[in-house]
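Multiple structures are listed underneath, in structure tokens.
No value in this document is a laboratory result; all are computed from the given coordinates. Not measured: the values here are computed from a predicted model. Cβ atoms are built from the backbone, for glycine too; each structure is taken alone.
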Structure 1
Amino acid sequence: MNQNPKQVLVLIDYYRQALKINPNNYSLYDKVARLYYEIGEFNLAGQVCKAALQQNSDWELTILPSLLEKMGLADNNSQFLQYVYGTTSLKTQIASNSSMSVIEVFKLFEEDDPAKAINTCFDLIQNHPILEWPHSLLNRQLIMRHNTADFLDKIIGFYESILQRPPILPTAYIVFGNALTQKGKIVEAITAFQAGINQKIYFNKYHPQYYYNIPKRSQVDFLIIGIGKGGTSAVYRYLSQHPKILSASQKELHFFNQKFELGIDWYLAQFPQLPQGSKYLTGEATPWYLASHGVAEKVYQTFPHIKLIALLRNPVTRAVSHYYMARKLGREKRSLEVALNSELAILSQTSSFDEITAQYWSTERGYLLLGLYIHFIQKWLKLFPSEQLLILRSEDLYRHTDTTLQQIYHFLDIPEHSLKSYPRYNANSYPKISSGLYQKLATFFQPHNQKLESYLGRSFDWE
């Protein structure tokens, strides 16, 4: 079959429109998968198979034998099916056959033998290409650690090899792009990120003919700017499930506070290109933007009309949560009382929070400083009109999740949308703070909270 690719895309679009009317017609899925196969889009063919078997796992797709052979899995049907279909029982089967668990490999990275951890991840990816967590652990190593040139070369060489043969998870491109970025190969990194984001969103969000044949826009529509430990991960995950929102390649890009020198092309490569005139939106969440010096100015210079979302949590409970996150990551050795009282002593003697110096950061982690919201909100609203900044209480998100999300959808001017469930993300349990320390912190924050309420003309009811 040697059809013109444009003609094939027209046929694909036609069949997909028919699937909207009759999603139970497995022969249509088979036809779409075969068409993608004929033009060399093997990963997209696999995604069509996934959609088909999510409807009915007993369907037989005639394209599968050829597709399995192309993907090098002709003798490993169950592994391919687990990747394509996401079947729970098969996931369990594959995971149980893995030599090590995610926790065991994570411990190797953190404590014992990083070299062994890396090689273990490589082996897992090669033997179980449908597992995502080995990629995620390698990516975490790239982001969280100072990496040697040899380590980066090892990562790049490995991913250059595995990206030559499907099945390929979008996460693989992200790891590859981050390694290339740290190596200074920005052009190559941009290509990797674009490949990953296209694979991530293409099949589920676009009609091929519609997407290919109209001009695109490179634009970021919204930023979730804060605050860390205020529910930003949950909100971003919920928003990413809205049918009109296409998420970025990674949640926390840290472009405006850490990577601005990489250039706007690197940043835009993290987002899908959107058809002009479409109602799709894209954005990212880096919760440290709100309080980071100079970020508001950079965002305004780059995207003066962007919409901003800030979740503000009771600063006392936020500080405690931030502390325990730092402990978990190995960045804090002091007890809660020692750490918070140390910072409290410094901030209580500080007349201007714009004058925080390197000496402060040499001992403190910002547990309390980042809760002085009024000082950060004022800076953003000096640049952006209030209509572009939506400020929400984290407590409302926790207690009235659906209602809070509808507020965000209205702010973004997209249709209302409710999820079947709202799982908690990054929720941790830790010992209750003593009443004495809580009251001391509440007293410290009280005048700052009052200034915030007066400035915004609303009550936050933090006690």
Structure 2
Amino acid sequence: MPKTKKIDEEILNFLRENPGEEFSLEKITGPGAEKTVKLLKKRMDRLVARRRVKQRHTEEGSLYSYNKEYNKKKEQKANLTILLVSIVAMLLIGEIAIRVYYKIGDRIVGMDEEEVCTRDQYKLLRQEDNPNRFHPIHLRNYEYWNYSGVRPIANWPGDRVYELEDGRKLVLYDYRTNSQHMRNLEDFDREDDPNIVRIASLGDSFTWGADVPLKFSHVSMLESLIPNSESLNFGIEGTGIDNMYLRWKYDVLDYKPDVVLYTIYIQDIYRIRPCINKPRFRIVDNKLEITNLPPPAPEEIYRTYRPPRFESFLIKHLVYNTRYFGGVNSKMYDEGLKVLSLILDEIKARSEQDNTYLMVPIIRRGNDVESSEKELQVLEELKTMLDEKGIPYVDSDLIFEKEGYELTGNDEFNTFDHFRPEGYAAFAQGIKNKLEEDGVIEKQKDFYFQWDRERDILLMQNKENPADIQTVIPYDIIG
């Protein structure tokens, strides 16, 4: 028993044995009396506060007696009430502080990533001054698709037209799409031509060819590097491995490709993040389960979704940070790798059935970007996965090292967040070389690439015959 508690018990026993009598601490005398009185006074004040002892003030000083009316249960109830009030007060203070934290940082609260993403989408849909608010990924050249929630609009007139001094027009093929929702100039027959190698490319903005005209994308460059080939661009900006899989399953297969390029930018893996505007991927009994299919269209989300009227930011903040302890991106990467493994198993099995060559081109990073420690870890895990599954792949950094391309996107007039034109071309050549190595196509010419910024053309110089120089021109002059 602690010393102070023992003293309190001795005081109470003494007073209890002398019921009705009052005692004054002032009457204590003798050696050490001052120290004893000071200690007893402190203990008496505590006992008075607890209503175990009565105190009566007189001219001579305080008189103390045992409180026969003391009720232990009543004291416990009072203490419990104080405790509960304190807890409620702390929770209210915490709730206010967390709400201020989210408000100042313009953050979105949620129990998990799905709720955070859903509320973020609803917030964007409420921006009435945004003309693209009802377009998926909020870009006007994309539309709702009932399989994945997003795809490029067909026949998008994304060309840039310039008037020349001689009256002619320069038409730069930029964001144009064909009637089949691909970033290609021409349409493709759904029947396979045995004399043509048909290559279907899936991926995100790197596959789309962001930052450069249509003909400079690595998908388009494959046609320049491989004779008698068709290169179909199924890229979707901002997409992840989940939407890539859905476009393969419900679109690509209809075109009977000879080669499928499932191009993965490392960050595509954590884009498995669930959200109201796309199908939800889960693993159940080691099988892929896809729900929320078809996903609601943006207009439906705007019309039917409403955030909770009453909620605790504090509780949601604690639950979210407990669930994603160690970092939300890290958790999403881990989950994404598990989902990707099952996706690749299905694509590989179907490719073998259709006698289709499957390759996974890997893009580590864009210009002027350093990979994080987690991204490098995911890269190695991805390569190990592909080796174990027997799926061929190429690595963008290794291709660029071989081709002498430096990952820098800034020059005097332009900023390239993805690749410069010669970077896309080098990446395409690395893919071509892998197709040659695996016997999918015959050996073709290799080139050095140089982008002539003044004329906006790409020069291709034959590595074996420097006099052989070809050009890729991303525009036509009409008139």
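Data overview
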read-out: Ranking 1, 2 by percent of Cα pairs over 41 Å apart, the structure that comes out highest; value: 2
read-out: Winner on distance in nm of label points 7 Å out along Cα→Cβ at positions 12 and 332 once structures 1, 2 are ranked, highest first; value: 2
read-out: Structure responsible for -12500, with helix-only ellipticity at 222 nm (-39500 (n - 2.57) for each DSSP H run of 4 or more, over all residues; to 500) calculated and labels 1, 2 on offer; value: 2
